[in-house]
Structures are given as C-alpha cells and as structure tokens.
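Below: a set of structures, written as structure tokens.
Taken together, the values in this text are just the output of simple stated rules run on the coordinates, not laboratory data. The structure displayed is predicted, hence computed values, not measured ones. Cβ atoms are built from the backbone, for glycine too; each structure is taken alone.
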Structure P
C-alpha cells in the first residue's frame, strides 16, 4: 500500500533537502551563466568575498555573469556539510572550480562558506566566502 503525505510548501522548504537543492541550483546556474534565474536565490544585500579578498555585491556579480565576463566551466563540491539553525543555515565544503574571467582561464580548489536564510518559504543566500587551498605537490 502506498501512503502519500502532503507536506505544505513552507514545511518542505525547512528541510535540509530543500536547502541542498537551492545550493545545487547556485552552482548549476553559475555554470550556465543564468543571471536572471540566479537573482532570486541571492538576497538583495548579498555579498561575495572572493579568495583574493575582493568583495563583490549582487548587482555586479550578476552583471559579470550576464555579460559572460566570467564563465564557469567546472564546479564540483566535496565534503559538503549543512548546518541548520532555525531559519538560518551555513553550508561549508570544498569546491573544485575552473573558469574564464576577463578572458583569463583559472582553476583551483577552494574552501567555501555560504550563509542562507529562509525567507517567505524560500532559501536565499546572504553571503558567500571562499579561500583558495594551496596546491599540493604530486
């Protein structure tokens, strides 16, 4: 016998699976350069701290994606941990990335921290920070 449970959208949004889906969308939308679809995932006051210490605001980041000044070609996450604290969540992990920024290719491994907030039944990212990991010798 199949038992179906109806879960209200607001309750489902509070599950780790919903948050993991939002975080995965963050990576996929960056890979595809879809700034329009990415915009609602980011809070209006979202802030990105790059691994070189540079700080970027939502509008600047989305414009960079939309104009293809930045084209991500690889984003693979490892060791991801999700910690929920009420309507706030912190996601940490390691990201292996490759991209082209202003015509210059780059790649690397980064430790990341992302802070998410549940607003009106949807997860929105408030901040993202990454630190480049030192390359290990073969």
Structure Q
C-alpha cells in the first residue's frame, strides 16, 4: 500500500483536478484559472521548508519563534523550467547569526521537498529575525 495516493483528472484542456484524500487542488498549466505546476511546487517547497525550520527549532530548544512568513521567488527559463528558487523568511523571534545558520542547516536536513529537488534548484534562503 503506497504512503501517498492522488488522482489527477484532465479533460482535454491544460487544467487538472487533483484529489489528495479529502482535499481538491486545481492546477492550470498556463496559470489562467488556477496555479501553475511550477507555482504549486514553489509554494509547496516554501511551506515544507517553513515547517522544517520550525521543527528543527523545536528539536533544538528554540521553542518560541513566533510567526514565520516565507516569501518565495523563482525564475523560469525559456522552456518554463525552474532555474532558481529563493526564500526570504521573516521570523518574529530575535535570532543571532549562529542560531539562524543552525536552524537553516536543520531545515535543509528535515525538508522533504528540499531533499527531492535537484541540488542546483535548492532555494537560496535569507532569514530576517525580529521581523514583526
């Protein structure tokens, strides 16, 4: 039995309805009526990395980071393939440079999307603490 099952339905156009358990997610290849596959991938990567940053913090006794807002940017080549991804993470808690480095290392080790992407597409991440 697989750990993850999804069903994607496409009816002639370049939109798809995806069912992930009880959730539905529409994706439009051209980004006209729903997010594009690349937009979904970047949002998924940013979400996963944010969760991993917080999980790594909790594992290492940084229990109260407060709010984290991750702003993601990505660029595409002429064939609409992702060429680079960057995150700016706005963290409510005040963190030293050493703490930020430790938390980034932990997040890179924990984030499943980070592990799944080719290395040259790993996000370039900046963290700004005391942001709120």
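Here are the numbers for the structure shown:
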item: Ranking P, Q by Cα Rg over 2.2 N^0.38 Å, for residues 55-94 alone, the structure that comes out highest; result: Q
item: Among P, Q, structure where distance in nm of label points 7 Å out along Cα→Cβ at positions 63 and 79 as derived comes to 3.6; result: P
item: Distance in nm of label points 7 Å out along Cα→Cβ at positions 47 and 71 from the coordinates reads 3.2; which among P, Q; result: P
item: Source structure (of P, Q) for helix-only ellipticity at 222 nm (-39500 (n - 2.57) for each DSSP H run of 4 or more, over all residues; to 500), computed value -7000; result: P
item: Ranking P, Q by Kirkwood radius over Cα pairs in Å, the structure that comes out highest; result: Q
item: Source structure (of P, Q) for distance in nm of label points 7 Å out along Cα→Cβ at positions 23 and 119, computed value 2.0; result: P
